[in-house]
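There are structures below to look over.
Each reported figure results from applying straightforward, stated rules to the coordinates on display, with no laboratory input. Owing to the predicted nature of the structure, the values given are computational and were not obtained by experimental measurement. Cβ atoms are built from the backbone, for glycine too; each structure is taken alone.
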Structure 1
Amino acid sequence: MKSKYKWYILLLTMLTVGGLAGLETYCMPVLFKEISLDLNLNLAQIGTIWGINSLAGVFVALPAGLLSDRFGIKRTLIVVCILTGILSALRGFSSNFITLAITMLLFGLFSSIIPCIAPKVTVLWFNHRRIALANAFINVFWNFGSMIGTMTSATVFSPLLGGWRNVIFVFSIPAILLGIMWLITGREPSKNEETAQILHSVSLRKALSEIIHIREVWILGIIEMSFVGSTVGLLGYLSLYLKNSGWDVVAADTATTLLITVGAVGVVPMTILANRFRSIKGTLILSIVASIIGVVILPFVHGAGVYYVLIISGFLRSPSLALANTMLFEINGVGSVYGGTAIGLVTSMSLVGACIAPVIGNSFAVIHPAAPFVFWAIFSALGLPAFCFLRGKNKAIDYAT
């Protein structure tokens, strides 16, 4: 029963990440053009709106990790899913910059918790040999949900439903349904399973005390802060940049969707490739370097060239977060017991990058529309030197049963 049920729990986690961190979050960038016209927002304000969602996560990511270590996955996700759906819908009632900023902040307070909790599911339910692959599948659904949001929000659902507000209302429903599914069908590992002993046994103070003294956790946080900041900035600006450059709505939204789609396609084979070459760390470095090169090249290509750059760089960058999360759990002193707290700390740091990078990057658009891309490439590169100080386990993951 455990063997079958763990795959259901993984599927439920994948749907949760895809729905909340994917669909409900990434429906926004392609709607920004319509929202900016409706609410009279400039590029700097759009960047602030997009970044404030991540700012909220800075404050809740670490507490979320601590609470998941203390109270378990199921109870945490029931509350998070339902409140995320309600707060997501509130964004549709915004009437100006201030109200949209406030509702995005409230939404972000809970949607940002999901990435902190999801990786711990893989540690609780899967043995060491399958953790990286399970994380890769979670990333696939994050990309899949994001892809649906970027592909359909502005071009399909907005015309069909009568505007961006109704799109947000409809896209808020899945989160509440997922909360109900966690309530009815979710459970923690049973008491006779090996992982069950770690649940409800970790004090918040001890977990935090242990994690903040592990240097490698902070180093991975720096790496993720620079990479995630660059990625979020790019995803929030790309569609708007292309539309302002003369692209039609469908083509511009397709470019953003393509980047996310290629990420979904590439994450599993790239993760397996990391295992084949027995170098998770090396593959992660390759992914970040490919991302930097792709961001730098984007402003200098046109037409179909934009798609080619997005396909190549998107495929190579796809496993970054899955590999980083796997490396995090491999660090001595983290493991299953303090995994949620470690993910919370690293996620908090990554969300600092996701908060400041879009705001600063979009501000450079007043100098030149291509300037934000240069900034995000530099921002992402800031994390590369940190790899020199990253030591500890770097095991290849054996996917054999």
Structure 2
Amino acid sequence: MSKAIEHGNHRWVILFVLSMLYFLSYLHRMSPAILAKALMSEFVPSALAIGLLSSLYFYPYAFVQVPVGVFSDIAGALRTVVGFTLISVIGCALFAIAHDFYALLIARALIGIGAAGTFVPAIKIISRLFKSDEFASALGVLKTFGGLGAVSSGYVLAMLLVTLGWRLSFLLFGFMAMALTMACWSIIKEPHGKEMKREGMDLRSATKLILKNKILWILATFQFLLNGTLYGFQGLWGGPYLIDVYKFDEVTTGTYLSLIGIGLVVGAPVIGALSDKVFRSRKIVLMAFSGAFASTWVPLALFTACIPPALLYPICFVMGFAGGVVVIVNTMLKESFPPSITGTVVSIVNMFPFLGGAVFQTVTGYVIELLSSSHAIEECYSFAFRLCLLGALTAFTCSLLTRETFHEARKRAPEPLVEA
């Protein structure tokens, strides 16, 4: 790296810029919950069609994760971040000028592809900037900005829709992404030599090591289920649920959904710090907070229409707070594999939360659409949320099957490229 970065002078600036890009990716991820009603009134009235539109962020995001990881390991994290972010800029511009539903679908897919190039290379860079016992905390900062993006996709986005409209709002997001891309190119330097590229292991050996590691597939399943249910509610159906069942307006709905993001903002760094400094354990923290996450689905699934509005506030907050446990998943992955294949490993597992989001958003939309002709709307949401409860409980079961990685990592983790 450049001399300044080698001495650690700029690592927090780098973390901030990467975190802002992750902020935007999370904002796009969750925006349909607020956009849904406006887009349904302007383009299509079908819940299934809006579910498809929302899922077209998740499917492309998921399917390009492995190429993103391999490219990060071989060609470099900086090139990956810059190239993919430019794709998201194009997607934002197309979304803003779209005049038919098919253009929206294409734009949403481009945004998903572009956003896919943020998280994995960011982890690759962070893993070299921070020590092994700082990594979960630094990753918590990254996830905090994601939570801020989720917050902004609620109340802030609702206010932008009122003041600017959704088209100008997406142009604004595109300009922000372009500015951050330029900042990345200016302050992040690829290291001299090949420190952040695949070393000491050919592709065949790396593939064999990855495929035989059981913890990877357990954590992948965990991500599919926990994030899938979270994205299903926060990213899409939580908004229509609050509007249809509780008759809230969009701003009030955005306030409730923002609490999920606020919970993530608080939860991700707290959970990372608890794991690094207090419990000095990954598995205990993963079990505790995945259990807390599953508990939030019980009232939503079983008492869908009769939850006191005041109780919805802590439910949303705890859902977001406990959802911050995903920082432990990525930390366990980083501690279970050689640094030379970190990008590829994280990218494989990072496919699954977005596949989960796509599946849960589409399936819940299908359930609501299917039952709407013969059941009251609150019963439709109740059936959909029971599927989410089952998914969250299964995720908790996966957490019980993992193994501890904290102490193993202390023995063999290399020092970062910078001084602490």
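Which one of 1, 2 has Rg and Dmax of the Cα atoms in Å, as calculated from the coordinates, equal to 19.8, 62?
Details: 1: 19.8, 62; 2: 20.4, 67.
Considering all the candidates, the number was obtained from 1.
Work out the source of 0.10 here, i.e. which of 1, 2 gives that when FRET efficiency 1/(1 + (r/R0)^6) of positions 301 and 389 (r between Cβ atoms, R0 = 25 Å, to 0.05) is computed. Of the options listed, only 1 reproduces it.
Computing mean count of other Cβ atoms within 10 Å over residues 13-20 across structures 1, 2 gives 26.6 for structure 1.
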